[in-house]
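Before anything else, here is the set of structures, which you'll find just below.
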Structure 1
Amino acid sequence: MDRDRLLIYLSIFVIMGMSDAVIPVLPEFVNFSQHESSVVISTLLFSAYFFGALATMLPFGMVSERVGHRKLILLAMILTVVSGFLLYYINDITLLILARLLEGTACGAFFPSAFAILTTYQKRKQYIGEFYFLLNAGLASGVVLAGTMASIYFKYGIAFFTVLAIIPLGIAIFNSNTVQLSETIRKDIRIELREKFKSSFSLIIKSPFIYIWVVNFALLGANGVLLALYPEYSVDFLSKADLGIAIGTTYIATMASSIASAYLPIKEQNLVRIGIIVASAGTFLATSMPFLGFILLGLGSGFAMVGLPIILSYLTTERGTTMGVYSTCSYAGLAIAPVIAGFFTNDPGFEIVFIATATILFATIVLTNKFDFDL
């Protein structure tokens, strides 16, 4: 395995592990707040990470093509370690939300560059499948370890992944060219960014890209709604350990389908369609059967999340910018959908919110008919 892939694989595991180490202990973090609505604070703390990623994915995607993908991965690991220390040592809810924003910014720096590097390989389908396998392995490890360690101290899961992040940080430092940019080049970057923002807007609204963005938003939005709201919804019938296991099954299922996708003789468009159907069924069933629901959500997400970036990789050579837009849509779904859904948990209630989310996701299957190009 070459050094770039090793760095990307280690980094994605750690970044995702730390991001999810907060989820099982959201109620403990919420206790630092005096706000009257625990659901509002919980969704803000959950979604702050994704808002941070959402705001920075596209700019970092553009910058990565100019300054180099390795530098952005180095920046991502620095921010990950810093945010981890802040989350562990800070107890003020406002500062904790800001630390989650910083953690999301690290994710925003990482994803466009990681995708851009992986899509240059001939075995891109296999490597992206492995990438999502480790992504979900990190997410599963985060919720399981945090849930288990919470009996000792609820922040130990965050501490574990913060220390672990030092390893890929060291590799990133060794792997990155740290030569400073001249003022002339900085000016060139500013000019280039303005041009790329204009071209990115065209990319966002152009067919078939716009349909890919909508499907991606809905898919990740469904994941975000369940992850953010299920701890509160299940408080009366799932223990914290059971909740961690239930959420963990999502990631294990996604790991399995991500790896399997690379070897299935199925076109990428059909992988996405299968993923939408299975993930929609899982979101619906989670209302009464959490373990089965989360497994199906994970299986479907894995199929679709491998199919979508592969489709994109064949459509453009500006992979940094394109994957920046793609990742932005992913995190827009994870950030925005839970906040919107949170306003309806009291009326009409959690169950209706989950069913509506499943229905919206399933409806996006009609958009896959717009993937009318030959790969």
Structure 2
Amino acid sequence: MFSRFTRRPRPGAAFTLIELLVAAGITALIAGFIAIIVRNVSANWSRASGRLGADAQARLVLDQLQQDLQGAIYRDDGAVWFAADVVDRTTNPGNLWTEAGRNPKPTGAGAAGSVILNTPSIADARFGKAGIWLRFFTTSRGSNVAANVATHSAPVAVGYQIIRRFSATNPANQNAAYILHRAEARPATANNRPGVLESGFNILAAAYTTTNAANNNGTVTGDPRSIQVPGTNQGGAGRNLDAVVADNVIDFGIRAYVYDRARPGALRLVFPADNAGRPAGNANSRYRPTLPPHTPPDQWAGAQPYPEVVDIMVRILTDEGAAQIANLERVQNPALVVPAKYNSNAAQWWWGVAQENSRVYTRRVVLQAKPF
């Protein structure tokens, strides 16, 4: 028997306002947690995707460089068969470099500059605004070979360098990116355009640098002059991307060594280095080996030996990093303000964004160069 004090629900009873508010608060809290989780997962996915893209490009670059370096050739004739320059300027590739409209990649030495060569590890070094301009003679087996079947093993000249240039062949597309090029000069004359055999085996010869003859002006893939100016077009349009190896590459450098039993690890650094073999150098550092690789140091007499081991470094922006650098360099009104953490220094800002959104890749390659 029910007590007379038992309360029975009233017809049409509902939740009270307090109950609704509590339920809404809990729902909003759960939705917030879900939103945070989704955002974090999405951000992690984007970062992972950007890293994977950079990793893939790095493998391609390092594999190609390793293949070229392991096929390098030279002759003990006093000519320069291998050369490297620290390029802290935009003039090396002629009119191909497209400078940023605002907050360009800085030049100069120091924490806010593009040249830092005296670091213990090559991964921490910076090799100039346009990285290292590397060129040497090797065998014809690259990814953008300008040779026919009969000359696949013939000597060719290759050149590597970074150029900030238009990233599409369509003239209407004005987007620019930091692009690593691998130019390869054809082995011999083809269609009345000279090759390496006609241009000679001295990588400093005019045919590989200053010539602009109609049949060797860099407008055609395989021109010897493309070692300096890869991918030019008639009229200076600069839209030929045949020599492109990878994009979003903001630094590229090497360290060259010779074997020396008296040194730790049996290696002596010869570039970029001081006379004692320590990492050193500046924006004008150059490597011009004219001696055989096994020449003892006491016989160098100011000359440099051909390298036996080369360390390679490439710094590649992630997709997010490329977008941030592009936005930083874009002309905008009002202009972007340098964040306070970079001390109102646009150069520090550029490198701060670049380092936070890029990955560095290194590889050591043992050369098997034999006299040609």
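Here, each number is a calculation from the coordinates, and none is a lab measurement. Note that this is a predicted model, so its numbers are computed, not measured. Cβ atoms are built from the backbone, for glycine too; each structure is taken alone.
Structure data summary
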| read-out | value |
| --- | --- |
| Source structure (of 1, 2) for helix-only ellipticity at 222 nm (-39500 (n - 2.57) for each DSSP H run of 4 or more, over all residues; to 500), computed value -27000 | 1 |
| Distance in nm of label points 7 Å out along Cα→Cβ at positions 28 and 212 derived as 6.8 - corresponding label from 1, 2 | 2 |
| Ranking 1, 2 by distance in nm of label points 7 Å out along Cα→Cβ at positions 124 and 332, the structure that comes out highest | 2 |
| Comparison of 1, 2 - label where volume of the Cα convex hull per residue in Å³ is highest | 2 |
| Per Kirkwood radius over Cα pairs in Å, for residues 252-339 alone, the highest-valued of structures 1, 2 | 2 |
| Structures 1, 2, by relative contact order in percent (Cα under 8 Å, 6 or more apart): label with the highest value | 1 |
| Distance in nm of label points 7 Å out along Cα→Cβ at positions 92 and 164 from the coordinates reads 1.5; which among 1, 2 | 2 |
| Origin of the value 52, 47, 28, where Cα extents along the principal axes in Å, for residues 60-275 alone was derived from one of 1, 2 | 2 |
